[in-house]
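Trainee: The structures considered in this document are given below.
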Structure P
Amino acid sequence: MSDSHAAEHSPDGGAAQRKQIWKVFIILSVITAFEFLIAFTMHHGTLKIAIFVGMTIVKAFFIVGEFMHLKHEVKSLIWAILIPCIFVVWLLLALMLEGGSIFQLR
């Protein structure tokens, strides 16, 4: 019996799955509300951008872990996905920092 059929025939009628979905919804809603609070109260600057990037990464990992079921996989698969993502973020950061320095040389 697959997991989808097990949820349909479970004695609680899928209440545990609905509870988990609502938990994820509430956590993501709180993080998003905090992002809106920061967006409308903080002055534009590096700290504001860093907070947004950090919170976006947290939300992305939470969504990937919960809805794509990555947190239930073996650790080697998680690292095989995570390490290339870290290098891509590092590459983008390096390109932005180095690309911005060309204007300071003039």
Structure Q
Amino acid sequence: MATATSVSTHILDTSVGRPAAGVDVELSVRAASGTDWTPHATSATDADGRCRDLPALPEGTTEVRLRFATGPYLPHAFFPEVAVVFAVEPGEHYHVPLLLTPFGYSVYRGS
């Protein structure tokens, strides 16, 4: 049996050196670049800054978008929202951490 393609994420507020709790996250998928996004799941970061309840991706997904609603967490931040789009391969797991500050952010493929 094939392994499902999955995504996980967490947010670290590097300005205070702590997890960012209570940030809403939306996961959307699409089967090909340039096609419309389909909402797949919503979540919010827990006290450890993690979304632990994101479901496996639908078969045929080739691109994923994570939208982080950072504005309510950092009300005076330069980026009220962070959108991260990345390509996926069937059967892989993708951990995508967001390192956040009031005036910048960084993302990477974690493990």
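Read-outs throughout are calculated quantities, based only on the coordinates presented, and are distinct from any laboratory measurement. What you are looking at is a predicted structure, and each value in this text was computed from that prediction instead of being measured. Cβ atoms are built from the backbone, for glycine too; each structure is taken alone.
Trainee: Have a look at P, Q and say which one yields 9.5 for mean count of other Cβ atoms within 10 Å over residues 38-45, as calculated. Don't jump to the answer; show the numbers that get you there.
Mentor: Values: P: 9.5; Q: 15.6.
Here the read-out was taken from P.
Trainee: Upon calculation of log10 I(q)/I(0) by the Debye sum over Cα atoms at q = 0.09 Å⁻¹ from the atomic coordinates, which of the structures P, Q produces -0.22?
Mentor: Q
Trainee: Comparing FRET efficiency 1/(1 + (r/R0)^6) of positions 22 and 94 (r between Cβ atoms, R0 = 35 Å, to 0.05) across P, Q, which structure shows the greatest value?
Mentor: Q
Trainee: Continuing with this model, one more query. When distance in nm of label points 7 Å out along Cα→Cβ at positions 14 and 46 is calculated, the result is 2.5; to which of the structures P, Q does this value belong?
Mentor: The structure behind it is Q.
Trainee: Of structures P, Q, which gives -26500 when helix-only ellipticity at 222 nm (-39500 (n - 2.57) for each DSSP H run of 4 or more, over all residues; to 500) is computed from the coordinates?
Mentor: Only structure P yields this read-out.
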